[in-house]
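Multiple structures are listed underneath, in structure tokens.
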Structure P
Amino acid sequence: MGMIGGGAGAFIGVIHRMAAIMDGEIELVCGALSSDPKKSKDSGRDLNLDPNRVYDSYQEMISKEKELSDDVRMDFVSIVTPNHVHFEPAKLAMENGFHVVLDKPMTFTLAEAKELKQVVEKTGKYFCLTHTYTGYPLVKEARVQVANGKVGNIRKILVTYPQGWLSSFVEASNDNKQASWRTDPSKSGIAGGMGDIGTHAFNLAEYISGLKVSEILADLHIVVEGRKLDDDGAVLLKFENGATGVLIASQIMAGEENNLNIKIYGDKGGVKWYQHDPNSLIFVAPNKPVETWRAGTGYLSEVAKHNTRITAGHPEGYVEAFANHYRNFALCVKAQLAGEQPKKEWLDFPGIEDGVRGMAFIENVIASSTSKEKWTPFNV
């Protein structure tokens, strides 16, 4: 793979690289690792890349890699830049024959997301959007069991993502690069917390339940004085089957880390998953003892087993969940290169549809929050 962004000082680029190489399916061979050519070169040297394949810009990387022979050039590119530099490199890469892994949210606007979907459909290239949390084995197990009817017909979905890292005006410091761009409308887009972590909660709810949101009622706030984008909000949800839900995404809950959790209830019982204990999946039902299912055990589905590396009692976490998306994506790319069909479980990674719905979530939530209407349709 090649990488765009993720040079020295970048947080998420390191995570992507760790995840990509975990299973031995992927090798980082080139990069345009910063918009600053010198920083890109220095970062490439730190990563032991061939200096001739560390580029000054993503345009140069895509152009020069395309000229290399099939057995040398990159097969796909991983894009780990701020939101405003997602669309153009992803589009350019696919139009020049490269598959794409892209960090979320997918684009800067919904219009860009729809255009990128057309590029994916036209080029036939694989596209992965790194909604990390659907990579956890027990999140996948929850999806399987909900589809199998273990909790019955879904009635209620509660998904919350509390963080506290933006509980003060940290973007005022030049030392906090993550806060600076994530709270900047010119780089992040029209949403702050709802775009950054609300999209994860939304994607998780639709993934496990198998249902699509049909209506929303949103209430967003800027709590920290001087901030330009939302840092706290709640969204009431209605799903296509009539179920209702609540989504909370806040970055000003002082003391919280990344306490993402979801609870789904049907007419037979409920399922709960907490990122703080990702290797446990909890089922509840009337007049029955609570069931706790554990990662790595023999009674889980084949989907969960495929996305688990080690035996029960040895916990897997965030990087491994990230790695599941990379491995499944890589296996699909290898199958295409070999002229073969990928296995069904390999195709289980977030894709272009997730990206379009994520951008639709952002724009619908912002519109709803500023509207006087009680409920607004979820338009894509």
Structure Q
Amino acid sequence: MDRRSELQYWVGFNVVRGIGPAKFRALVDYFGSSQTAWAADRGALLQAGLDKRALKSLLETRESVDLPRLLDEIEAAGTTILTWEDEAYPPYLVEIADPPPVLYLRGELQTRDQWAVAVVGTRRATAYGKHVTTQLAGDLARSGVTIVSGLARGIDAVAHQAALDVGGRTIAVLGSGIRNIYPPEHRRLADQIAASGAILSGFPPGTPPEAGNFPRRNRIISGLSLGALVVEAGTRSGALITANYALEQGRDVFAVPGPINARSSLGTNRLIQQGAKLVLSAADILEELNMTMVDEQVAAQLALPATHEEAQLLQLLSGHPQHVDELSRSAGLPVAQVSSALTMMQLKGMVRQVEGMSYVRVREPEESYQADEQ
């Protein structure tokens, strides 16, 4: 079965209410493919572990939705569909627990979007919040960092616009269908983002901006990013949900301090009190995330394939710091050769230096190199 034929079943399951990433993965693992799972009878679906409520929703959707026609309509609208099996699926997002199986895309994702920072905050932004967001998001974008946010009123919109104003890249993640822009007054901003960056949604086309969608949207925002910056947030702001997801996903959380008696700064000040990194300038974020040379990192990753030494070191590295001397002994390579390889791998964004001469791996070995070795 070709990719397009299979894609319709991924979209079909995405339409079914009650079947999220975990249930979808369980069904595909049980039946072997999305097509077989889609066509399975009631008994087999129950045996696969699908609960009765989700089963009812699936059976109703199978009766009412013409999958080939739905796929045609999505593609005719200029929307690209990505699944977590596609190489173009964002690499950091696919690493989180239960990533969205399907993403709908307007615009284009680029390799450099791996160097992304989420910038989020309250919808009721103050003049101070807007000024700080413009400065920080603009400086980050000018440094080659992609700005990720949620297209909401307030801080989100200011962050997107700041990136656009300096010719940088920005990604908007929706809590609705890809063409259901919310709030509606941001349609022009959305078009500008799609023209030079990307708009993403994990929800099927036509999905309205329901309140329950936005936590899932926030989880994608943090999953796309190396770190999350909260500029202004009250104690019940959705931006704090993004920060919590970032922590769960192992991302860094940054916060801008504000007046202790300002409601819009209660959430950010509390984040700092709880351990978030206080931000006074974009340099604080760039240095913490080792993104002071983003353009060089992008160029190195695009220009150079992995060498045998890089592949060997990647197999040895993990999320736990290892000293260069230890890596040298394990790899059976001279320390100078290991250090040189690690420097290039750091420029490529493959590893990160965390303390002294210790390193951790930040992404999986390149499949292309593994294929060459086989």
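Every number here is computed from the coordinates shown, using simple stated rules; none is lab data. Given the structure is predicted, the values throughout are model-derived calculations rather than measurements. Cβ atoms are built from the backbone, for glycine too; each structure is taken alone.
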If you rank structures P, Q by Kirkwood radius over Cα pairs in Å, the highest one is Q
Determine which structure produced the value 12 for relative contact order in percent (Cα under 8 Å, 6 or more apart), calculated from the coordinates; the candidates are P, Q. Q
Looking at structures P, Q, which one was distance in nm of label points 7 Å out along Cα→Cβ at positions 91 and 291 calculated from, given that it came out as 1.5? Q
Where does the value -10500 come from, among P, Q, when helix-only ellipticity at 222 nm (-39500 (n - 2.57) for each DSSP H run of 4 or more, over all residues; to 500) is the thing being computed? P
When mean count of other Cβ atoms within 10 Å over residues 155-162 is calculated for each of the structures P, Q, which structure yields the highest value? Q
Among P, Q, which structure scores highest (criterion: mean count of other Cβ atoms within 10 Å over residues 123-130): P
Rank structures P, Q by FRET efficiency 1/(1 + (r/R0)^6) of positions 227 and 331 (r between Cβ atoms, R0 = 35 Å, to 0.05) and report only the one at the top, that is, the highest. Q
Match the computed value 2.9 of distance in nm of label points 7 Å out along Cα→Cβ at positions 195 and 211 to one of the structures P, Q, and report its label. P
P, Q: which one has Kirkwood radius over Cα pairs in Å, for residues 67-234 alone, as calculated, at 18.2? P
Taking distance in nm of label points 7 Å out along Cα→Cβ at positions 27 and 355 for each of P, Q, the highest value is that of structure Q
Given that mean count of other Cβ atoms within 10 Å over residues 203-210, derived from a single structure, equals 22.5, which label among P, Q identifies that structure? P
